[in-house]
1. Determine which structure produced the value 39, 27, 20 for semi-axes √(5λ) of the Cα gyration tensor in Å, calculated from the coordinates; the candidates are I, II, III.
2. Ranked by distance in nm of label points 7 Å out along Cα→Cβ at positions 282 and 386, which of I, II, III sits at the highest value?
3. One of I, II, III was used to compute P(r) over Cα pairs in 5 Å bins from 0, in percent, for residues 90-161 alone, and the answer was 3, 14, 19, 17, 18, 18, 10, 1, 0. Which one was it?
Structure I
């Protein structure tokens, strides 16, 4: 459906014709082969998008919240109509299981519907006044131009809807820069906004890599919504701190964990931990790379978790019998393999499930191992793959310390 797709920037209501070669090559993570190309936007391209958003701001915020919100209902209906197309795009570019992609489209629909509903909800607050003759109240006003730098692992839901939909209803204009690893879903979302009739310049799309994102963060924007790594999030925070007016909201990575106490229902704990650890092949900020288990049930839990992990099927994302697809790209494939090799070389780690590396594409099966908590890179750094340590604890304070 999307083979040899050629993406475009969307600025001031126009899909721009690329004057030069499409500089971003998007590869299918299931095969490693080229599936699409997108523009590699320079600083001038970013500036044009920011100027368009700034120019559209006054007319957009002069509309009532109710009128602005109605665009989101139209977008929600378009998403529902084309759900299969959006889900297919997500699976193709991310390697996400098709059922998970359908769930993501539904999340985007629900966010658009919620944003529509907020258009008729109170958007201020009455406050108590110390002076009897005076009333005090607070009204929220648009911040201005909102830059959105979105991730690849939820390419439809996060940038174009969790971030953009509330911003638009509140009267802000948007410049959206999707991840270079998953730009297709965002472009389709912007086409839905266009079909819904949103005015020119209110939402703008700029494709590019990390440099493009940096150009956008440093340009004339008032707020930056960022989802991604802790390192880039820290950079975004510094950019805002060095300005007089920019604010940011950063949702960053973690080394997430599940704590299993001795009174837990182990069947439930294991099934929940499997889902947490291995959905999207462990490439979510909430993926549980550490399972912190009370020592009295440690071996029993480990045996049961190992049994379930060994049964996970890895393969074609459109085969719903497969639980996991590939990693997103060659770089992440090599990163996960490097962490796995660290574990294999460590005599203090006992491997319960050995990983396999499958081709074509970037497929890695789970690695599961037991170890005591200590200062090891793979226990403290986010791996972002199907990589799970099972760590024992003795007391609640001990579990909290490890967490």
Structure II
């Protein structure tokens, strides 16, 4: 029995040391990444609140048809609509992505009032809110190193450098989470309740210890998911391993040679009704949600529609439809619910990381957990510093020991 206790004490000390040094090494980076992540959880909500005039409209009378809005926009700007985003709510603008004649790239997104066809705004220039959130994203992903114009190292880009530093810090944080699970378990079983509450009546050292110990325990699952998914964007080998583990890996396509490489030149896309396409999508997928429609660029492509659920507990993961241009019949349907559990997890890596996996409900949990994660390096460092000071003998005690030795 005594030997068992001694072994557990040795194991606990080992995990405690790993936990300590992983936290001390990655602390500053973790604070920056988690603080920016806390803010970025509500990226969409912050932008919609700050720039509400482009996202929200006053419902007045009947809405114009999507075809009318699309045709009016194309004639005004002399371009071609390539995509549309349609909200289910009556007080929301319609977003059209338009590529002007001779323009290359993704095009510009225009926010259009569905009741009068007025162009409310476009995304050609960032607003103050968009610039702020872009800075938070850069800090969270690359530690703002990507904004340095001159490359720091010749062997890698600044983005790759920021991604590497972030990945190392996230790995250490994940290690801290795993070791924290072990050292949270009290040495005496009867003391386990102490790790579930904060003793507000104690001194500041005790309160700081409980804040670190207790808050980390309650946010443990969210912190593990955040850090485990965060590495997906840091290391290519981790991303490939994730995809293979969750059965979502697709090997890079090899270029075909010879006769197989010869392709039939496609013709122009056919005209179709955007309103009928939306009706078909809502008929096939009969639930409340927002729609993103991607227009085909040739007659060989299908009309691609993604539908996203809405609501406080809305599950992430879009259902996908492909419609035939000629008659708007459904040529392909991919339901998120039809995927295996492994594939659902694999394809939800972003929503698992950001907390959108079950809508506003999990976003709130992730926000609180990320705020706790921001505090952990601070409270953990204070615990280490207090123990370090405690171990140092006082000057008075040193003098007494020296006098005793002389005597």
Structure III
């Protein structure tokens, strides 16, 4: 093997063939290479407009000046896990043992990799929704698992339950899904969560539930945690974290709650990857979920307002199907009426509107013509960006013969 050769697992990681003539990773790199100076990146939250709670930096500093906090067990400092277990128990509605059921990770991304590593057999099959968080499939392929996609019915706000049952009955051993769904913001109602749980129990399927956005909910929408369903606590890893809703992404903190045997396996993965969550930053988690409810409630109206602003701005494009679900700060835009691949749409929005979006190919093989926006941004800058995007999309619609004149 030469220095330019890649192991097969790295080729799989890039999702070869996802776009015409290139891997998903190649397409991503080609897209960002076209970014103009001063472009707006909508692939993540604006942490200037939505900063972390003011106690975060103080908690980090206090831990940093205490030399005894520099190292922790791989699972994290026990006193932090005790606080997390207490607060997460109230959130999820189930008993949690801080020593056996909790592991702190270097961001929720690390928790996702460790949980898929701990559950997906090499050569086995895992089930993902489509659309679904862009890194789930890349991790699964890297680890040597095969992937079966099940459609997410946006109109019904539910997975295709018949297709899900067929996947489970066909031998898939693991179901990984984000809830609320990333990229659409879809929140499943209690009946849907119950139905998924019943299928998982009936077919002995392990579930990895990425609930990173479970506190970022609009209009008082209720949220049902799948781990609290009958028979699910012993087969579910729930991923949580403060990186998005609480704007603590720079501290690289994630949490996994699950059965002791699977947490043990996740710890094995951690021992050869990140070792532990950043030891000083762990102390922030003693306050997370516990005494930040008022702070969180104070920012939610602004996010819901930006959601409404985004929908209003895009409404004149009546051929564009926009989903802004009841959770997250994402808008999922289906521009398939234009007949262009998502790669080309993203390039035009970047070069002509100076806005970077997340192209649809990242989220599943049948998501061409779509893209994701994160609307958690400064209102004035976002209004201007939306105006530019509408102008570019409207011009494309004229070019493609979808409409006669631009809006």
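1. I
2. By distance in nm of label points 7 Å out along Cα→Cβ at positions 282 and 386, the leading structure of I, II, III is II.
3. The read-out was computed on structure III.
FYI, it's all coordinate maths here, none of it is from the lab. Remember, predicted model here, so these are calculated numbers, not experimental data. Cβ atoms are built from the backbone, for glycine too; each structure is taken alone.
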